[in-house]
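Chemist: Presented below are the structures under discussion, each in the form of structure tokens.
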Structure I
């Protein structure tokens, strides 16, 4: 990287030098190779997702549903399948488990999927 001379400093003081300019930041980051050190901006949370529970065990499905509730998503389509234990368990979890207080509504879309709406500001321990 170039050393600043007295002339460079005087020139910067006589002009409208803006150290927070995005182009300056990008150039400094690339020269110092800071891209690995500066975390990326968080990705926006989608408003609606699809959670497919096919081929999941009961324990895996429970973990996935809890992660969905904690994720900040406001709505989801949960596919349990038309037959099997997960369809029955999911309905029981929505009505009678710890996550029931975080679910605003749950409607059956068809024989094997449900549309749920999740309340804001969730903190499950």
Structure II
């Protein structure tokens, strides 16, 4: 398990224990001011909802960044494969050019050797 996931799990467990231990206080209604009006609601539940929203936003952003990273990783792997194929083709081309050069040089040497042997046989 990744360290980030372990930290998330520990935080959620600690929060759950805290909420269960203090449920009476959390569920007690209070008068809350929202600058444009007042409402009577449990402050603890409101804080828990906000914490859950922050956690959900972080989870979504983490999932999106992981998805982007995965897409980039796949793109780089495809590019590496294309470059590997290109390098292999270039290497094969160089080997073929070298083979042609060696064949021409050996043919030239054979021709020179044949002429030299023919001139030695005539003497």
Structure III
């Protein structure tokens, strides 16, 4: 069982994705803004964050950079469209995956399983 945070400005996506992951017995928080996501990351320890790229007010890249300054939680980037060159750029920044919407649940479950097998607990805050 993983503790997961979903950050996506589309409430319907957050709700549906959260419900699917909870059905898989994960503990899931879902928020609809980057600012809310940063608060959650500061207050909780997560095994994985799913982060949308295109969001109003604070785009995913900015949220991702701020998360990296808070803790070492693995971040999977999600988007409806990711050009090949942007996908590689995102992975080079340290994302564990670049997922296209609609999400392939098999890939999502494989990613979670691979992180659970490597993880000895939850991401520790940066020192």
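Chemist: Of structures I, II, III, which gives -31000 when helix-only ellipticity at 222 nm (-39500 (n - 2.57) for each DSSP H run of 4 or more, over all residues; to 500) is computed from the coordinates?
Modeler: Matching structure: II.
Chemist: Next question. To which of I, II, III does the computed value 12.4 (mean projected area of the Cα convex hull in nm²) belong?
Modeler: I
Chemist: Computing distance in nm of label points 7 Å out along Cα→Cβ at positions 6 and 86 for each of I, II, III, which one ends up highest?
Modeler: That would be structure I.
Chemist: Quick one: relative contact order in percent (Cα under 8 Å, 6 or more apart) came out at 25 when computed from one of I, II, III, so which one is it?
Modeler: Answer for the origin of the read-out: III.
Chemist: Next question. For which of the structures I, II, III does the calculation of Cα extents along the principal axes in Å, for residues 70-109 alone return 28, 19, 16?
Modeler: Going through each structure in turn, the value belongs to I.
Throughout, read-outs are computed from the coordinates displayed, never taken from laboratory work. The structure presented is a predicted model; accordingly, all values stated were derived computationally and were not measured. Cβ atoms are built from the backbone, for glycine too; each structure is taken alone.
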